[in-house]
Structure formats: structure tokens, C-alpha cells
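So, here's a batch of structures to check.
Readers should treat all values here as calculations from the given coordinates under stated rules, not as data from a laboratory. Because the structure is predicted, anything quoted here is derived from the model rather than measured.
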Structure P
Amino acid sequence: MKNNKEPANASTVVLLGNRTSGGYDIFLMKRVESRTYREAIYVFPGGLLEEADLDQELDGCAGDFNGEKARRLLQEPDIPESLARGLFMAAIRETFEEAGVLLARDSAGEVVDLSAPDAASRFADYRREIYQRRLSLTELARREGLIFAPDLLVPYSHWITPEIVPRRFNARFFLAFLPPGQKAFHDRIELTDSCWRTPVQALEEQRTGRMVMMPPTLRTIEELTEFPDAEKLLTASRSHNIKTILPEAFRLAEGFGVRLPDGREYFPHRRTV
């Protein structure tokens, strides 16, 4: 049966970190079991677009970044400028909420450094308040004199959940480097564990069943293995064409599988060995 409900807009961020030995890692978090997912799955930071992400006052908290630029970077000329900009702001908010990483600059134009104990403690409190909806991004920017940095996000892909799935998402995936002076760590609320892995390591853990991933996460990691260098990945992503991926779902005895436009098939929750 098709789900006629419009998919909810969402943003997902693939955090990258260079390895001292060469290559790069990606940050993955283990989400708690829920009615949507009957077992814990590994995900990138991300979540739903919220009304606060569309707040017009955020225009004054993101430098010269505006809806027109956001729409161009997303390669979605037909969506409202407010939505395009909001997707970037949702990516910033969710990355801070879920991973503790804040893509923002201070009054001197430097990316925020949270390594000092007093800053780490203060921003940990902000993180909790934003999660509890007691603090907005706009208020955080005013309190700390910040300018959010959506320019640090590189749009990568666009996924829409198949129509047979009860809870559907219209998700834009972004790439971003972990800023110097910051550490990524799961929130211990919606997420119970986190780790850095190379794309190859992550695929091996998925193959052996140590990590369960949904198709968009898995396919993204497969694509990342084609780039041994993070800078080359970002350079290529800034110039590639973003195509909307709407998988075709099909029923299985144990659930469902999905078929991508290129013919690849994925089977959520099924081990490959």
C-alpha cells in the first residue's frame, strides 16, 4: 500500500576527519531502537527540518549566505528560498544537537574552537538547551557573537523514502569537515554510541553484521570508497550533478527491499554473510 503523505524535509551531514596516516574517517552514530526501526541502526548526524530553521532572523546570523545561494548549491531552483536556506540551518542545528559539532565562526571570523574547558562546558549546556527547545540558533548566535557557517557544508545527494514506508523523508545529504578544536560525540539520548571509521572499515562492519545501516547510509559509504582523499571528495562533490534518488521498494518475506534507479538492490536489516 502506498503512503500518500508528503515526505518530511530533513538534512543529514557526513562528517569527515583526516587520518594522520592518510585517508579519512567518517563519523557514525548508533540510534536507539524505536517504533520506526526495530533494531539499532548506524546513521550520520541529521534530522527533520523544524519551523525554527526557517526563522527569518537567521538571515542575520549566517553572513552573506541567503536562500538564493542555498537553492543554487542544492541544485533545486524550484523550491522556496526559505526552505533551501532552512535545510542548511537544519543541518547545522542537527549536527550540533546530535554530534556536538558546531559549524560557526566567532567575531574574528575563525571557526569556533571548543577545545578550552570553559568553552566545552558552556557549549555542552547550549547543546542540551537546543535539544530541549529552550534555546534557538538565533539566540545562541546573539549570546556568543557567532556567525553560522553553512558555506562549510557541501551538498552531496538527495534521497526520498519509498512510498510504501510509513515514515517518509525528503533528505538532503551534506559533507563537512570536523572543525579543528572540536570533537564529535553522540548525545546519549537518541544515540547510544558513536565511532570514526574509514568508509572501507564501515562497509566491512556492515557486511559482517556489526553495523546495521539503511540503504541511503550504506550507498553513500559505498560511494565514498571511490575517494581515498577527502579533499578530492569535496572538490568532486562541489561540481557534480545532484540527482534525486527515489528507490523502488518491493516486498520480501522478512520485510522489504529497495531498488535504486541504477538497478542496485538493498535489503534493510539483512546480513550479507
Structure Q
Amino acid sequence: MRQAPIPYQVPPINNDQLNDLINIVHHLYGFDFSHYAEASLKRQVSKFMHLQQVNYFDLRNRLVNDSAFFESFLLKVTVNVTEMFRDPDFYKAIRTQVLPYLNSYPRINLWSAGCSTGEEIYSFAILFQEENLYNRSSFYGTDINMDVLKIAETGIYALPKMKQYAENFRATGALNSFSDYYTSKYDAASIHHSLKKNMVFFSHNLVSDDVFNAFQVISCRNVLIYFDRDLQDRVIELFYRSLAPFGFLCLGSKETIRNTGLKQKFKIIDKKNNIYQRKD
């Protein structure tokens, strides 16, 4: 019996190679990874090399000569793990502590920064629909990765995931059945068009791009943990400048504002879920 081939043992990437890679990507494609947390970035690049069964020399060569390969690299290295109503306590806090405040606003702009494949921004849309805020709201989903934004724009997800999403949704204090907000066909679930009509998705790089609107709500969860402290502070400052007076910054339980000067610009609304309100 023929034995299965032994996978190639990819040598781990070292610090000099990582710095070389960062310079190449920045020079050729304009993406600056220099302020990403080094250990996390090294881990993601090493996983990609193992997946592709390439050493660093081959990885470098393909990135230089194949833009399509770079898109695949970007998709894997920028972590895109998400689900609808992930961490239900966070959405429950949004429902009870943020949305009542917004109820008197004639127009509401929400920005989901690092929205990945869109599950989080659609979760917000459902909450807004339940609280009768959707029709006066605009939702902006941004990411640096165009491939995940294309998925987000379709609003089509694997049907087996809906069971977990429904359990998450119920834990937020749901007013309706989760199935009211999507239609299913074969093995796919499509978010209703009524929840897509006020959605806009486009590329925005938190590292290099600037303010593009004034927002009443900005949500950015499980993104800052991949940045070093300097970049975290720069992004929080960007969010502060992007918020309308008394707007809300929603970071979730895993991330917080560490810079004392920046923290003084915000009022803490929910300490556990790191929901802040801009002071003015």
C-alpha cells in the first residue's frame, strides 16, 4: 500500500523575514502591517505558509509577481472570524443602553469598522429594525479586504450557522423570531432585502485612511487586538474624530481604551462591554 506523502515542514518565519515581508507588501500594495502586533502577524503568516506549503523565499517571490496570490494572502492574514450576535451580552447592552438614547434622533449613521463578511453589521440592522430605528439609519461596513466585503454585500450565509445565530439572538432580548429576518433556500440563508437597503460596503484601511463621515455609533470588535499600542491609539483617535457629538464607540469585552488621554475624551457607558460615549 502506497503511503500518503509527508507534508513539507515549512521553516518558521523569522523577524528579519517578517520585516522584509512588511516592506514588500507596503511598497507593492499599499498595506502597512508595520504596527500590527508582531507575534500575531508572525503566527498568521506562518499558518498561511504552512497552508500553501511554501517557504519564505517562495512566498516572497509569489507576492512580488502575483497580485491574485496577494489577495489570498490578505484574506488569510487579516483574521476574519465573526458570527451574528456574537457575545449576546454586548448586543443586549446596545439594545438597552444605546438605542433608547438614539430614539429621538432624526438620522443615525452607524459604522462597522473591520466588518469582515458582514454578520455584525446585519446584527445591528436587526436590532435597529426591532427598535423601530432602521428606516432613519444608514449602515456603513468597511474592511481592507475586498473579498470579504463582497460576501457582506450579498448577505448570504451558510444555513447550518443560523441555529447558533438564533440562539445568540434570543439571548439579546429578541422581540421576534430570528427566522423573520432571512429566507432560506437549499443550504443557504439570505438576509432580507429590507435589511440591506440602507447598507453601504466599501474598502477602508484603519491604518492609513481618514474620517469619511460623522457617526452616532461606531462598532469595532476583535480588530484592535491585532494592532500594537501606538496603532491602537491612532485608531481610537480616528474613531473619536469620526463620532458626532455624544456618539457611541462600541469595542466589546476583549478591547478597551488604554491611553489615559484618549480615555478622558469618553464617558464609560458599559464597562464590561467597553461601550463609550464621546464627551463634548
Structure R
Amino acid sequence: MDRRWLHWLLFVLTIGSTALTGGLAYSATILAILGCHELGHYVACRYYDVDASLPYFLPFPISLTGTLGAFIRIREPIPYKRWLFDIGIAGPIAGFVVALPAVFIGVAMSQVVKIDPHMAGAELGEPLLFKFAEWLIWGHIPDGYTLNLNGVAFAAWFGLLATALNLFPIGQLDGGHISYAVLGRRSTIVTVAMIGVAIVLSYQSASWIVWTVAVTAMLFAFGVRHPPVIDEAAPLDRPRQILAVVAAVMFALCFTPAPIQDLFTGR
């Protein structure tokens, strides 16, 4: 049985930690994105009568974002490929649907400011979707100027990053579920290759190191091969194959090779 008090406690604490970090607009936006992502998984689990918990939110007030995200616990194996695919992709789609308007609203509410040459700190890498919204709303931003993100825009940026991280085709991440549903046992090759990509990204930008270590530890704990389903050899139907392509497009729109860059070192 779900300990509902714990879910609510973590949710309230995450409201507090995100509000302290970025303000109420940031808190409402990021909780909407993360919450819809996890509720997408949860509703899909309920649809297929797969035992799953309500979302656990993770407050982290001493971080840049005020949260480590959210997750649900799936308490039983998922037996069929179609179920696995639907549960895996439901979260990223639901979160992306909320993040998409937040990107454009947040960018429109932000301001173009002159860069202070003596300013210290970090610069956020912009995903393709963010760059498109910036160009569409502000046009070409001259050298020496930058877009100063407001709370909604920063929440949208973090929501896109979280979507990209989840869509990496590795192990039991959302992208790993999708990859296994599409490729079967061949998805193990993709997982190993993507760990190599993550290591290269960590060399290019230090902001990838913690995530790469965490994902690698997950693979050591649970194995490189995805847990099998009953109908592993059965191909996915055409609509789900199309949705797999949609997931790849979402990943491309949300991905940035250097999420956080030091202003001095560029890493």
C-alpha cells in the first residue's frame, strides 16, 4: 500500500525547495513538468493494471534546481513489449507537452541583457528547442548580450534536460525501455555504446560526470541487459514504431552537449 503521507510530504518539501531556489513561478512550472512526466508513467501502469507507486518528488535545496526530479516505483515485471513501450514513452510525452509551451512563454518573459565581462558563474547550454524559441521571439541576439532567463524559462530548460536524460537509450531509463521494445536484445549494444557516448560527454563537459557515474552504477547493479518480456521476438506495430521516432525527435530537441558551462573554462 502507498504511504500517501510520504508522497505528500516530499511533494510539499519540493515545493519549498524549488520556490526558495527560483521563486513561485519556477516552482509551479518545474513541478508541473516533472509531475506530468511521472503521472504519464503512473496512468499507463494503471491502464495495464501494473502495480506502481504514486510519484516520489525529491527536494534538494542546496542545488541549482532545488530538486533531483521525481520517480515512481514499478513493483512488478512488465510482461509484454507493447505495455513496456507504452509505459516507457508515456512519461516523456506527458512532460514534453507541458514543457513545450513553458519554453515559449518563459523565453518571451525573459530579458536580453548586456554581458558583464567581470561576471563569474556558469552558463546554461541551450537545447535546439530553446534556441528555436529564442530566435523566433528575440531574433538574432548581438554579441556581448545574452538572454537572462526568468523562473519559467529556467524551469522549462531543466524540464527539457530531464526529458533528454530520461530518453537516453540506456538500461532501464525511459529511453532504454523504448530501445528494448524496438530492438529487443540488440538494445544491449545500444546501451553499451551510449555509455561510451556519456563518457565522451563527461570529458567535454564536467556537468555530465555525476549523471554518467549514476547511470553506470545502475548498470552494474541491475545488469546491462534489459529484463526480458514474454513476447521479446514480436515486432512492434506501426503506430508504436512511429512513436519511437517521435521519441528520438524529442530527444534531439531537448538534448544539449554541455548543460552547464563554466564561463572561464568553457566546460
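See the values below:
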{"read-out": "Which of P, Q, R leads on Rg/Rh (Cα atoms, Kirkwood Rh), for residues 65-112 alone, largest value", "value": "Q"}
{"read-out": "For 1.08 (Cα Rg over 2.2 N^0.38 Å, calculated) the corresponding structure among P, Q, R", "value": "Q"}
{"read-out": "When relative contact order in percent (Cα under 8 Å, 6 or more apart) is computed for each of P, Q, R, the largest belongs to", "value": "P"}
{"read-out": "Label whose coordinates, when Rg/Rh (Cα atoms, Kirkwood Rh), for residues 49-184 alone is calculated, return 0.97 (choices P, Q, R)", "value": "P"}
{"read-out": "Origin of the value -20000, where helix-only ellipticity at 222 nm (-39500 (n - 2.57) for each DSSP H run of 4 or more, over all residues; to 500) was derived from one of P, Q, R", "value": "R"}
